[in-house]
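Structures for review follow.
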Structure 1
Amino acid sequence: MGTSTEILTTFFGKLTITGIPYTVQSCFASDAYDLYADRLLKTASIAFVVDPKNKIVFIKTSNTCEVNAGKLAAKLFEGGGVSRMGIGKLNETLIKLSKTFTEGNK
């Protein structure tokens, strides 16, 4: 069985880190997190791929984004990672943050 990376619904928002606003785009997925994140990063600096079944959040930052994804995952989602990719737990922080996002596809 192949993996489809068609994104049906995305969510957009802003995240201010050290005084700098970054565009965030997110979606739901149960696999292929990196592929989905790459699609989201075409129009955002930071991508969140949320897997509700496994209760995780995959984070990836664009090549031009100065945010360390691993540190962001540690701070927001009790996780970790490396400079451009991180993973953490789906938690109350994500739920609160997602309420500030707008639904829509670009």
Structure 2
Amino acid sequence: MVDVLYLLPPREKLKMLKVAKKLLAKNGKLILVINGKEPRWIFNILQIQEKIMTQFLKITHTDYDKVYFEDTKEALTLIKKSGLIVERMENITSFLPYPHVLFVAKSR
């Protein structure tokens, strides 16, 4: 799952992760990438961009009236509450200026 969770409120994020866990084979892996919130000034630009994409241009679809970015700690909590085990977490970079965090989690 790449850049998806921010489109869902916290309760729906947890539901989605629990469904993903059920779909995984025993010891199956879930790869999750979220937007990082640091540095803050870049994150502020990202928030504006996503507001334009979801609310004005409607290029990115969401059933909700806003976006719900989570930080790394919140994402870790959601993953653990879903019953998945985090095996790896790291900050990743690309040609885009926005920070991302990669999680690799496995089912039990």
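Since every read-out is calculated from the coordinates, none of them should be taken as a lab result. Being a predicted model, the structure only gives us computed values, none of them experimental. Cβ atoms are built from the backbone, for glycine too; each structure is taken alone.
Can you say which of 1, 2 returns 2.2 when distance in nm of label points 7 Å out along Cα→Cβ at positions 24 and 80 is computed?
1
Quick check on the output: 3, 14, 25, 30, 19, 7, 2, 0, 0 is P(r) over Cα pairs in 5 Å bins from 0, in percent, derived from one of 1, 2. Which one produced it?
1
Who wins on mean count of other Cβ atoms within 10 Å over residues 56-63 among 1, 2, i.e. which is largest?
Max of mean count of other Cβ atoms within 10 Å over residues 56-63: 1.
Can you say which of 1, 2 returns -0.29, -0.88 when log10 I(q)/I(0) by the Debye sum over Cα atoms at q = 0.13, 0.24 Å⁻¹, for residues 8-63 alone is computed?
Structure 1 accounts for this read-out.
Out of 1, 2, which structure matches -6000 when helix-only ellipticity at 222 nm (-39500 (n - 2.57) for each DSSP H run of 4 or more, over all residues; to 500) is calculated?
Traced to structure 1.
Have a look at 1, 2 and say which one yields 39 for relative contact order in percent (Cα under 8 Å, 6 or more apart), as calculated.
Here the read-out was taken from 2.
Among 1, 2, considering only mean count of other Cβ atoms within 10 Å over residues 16-23, which has the greatest calculated value?
Biggest value here belongs to 2.
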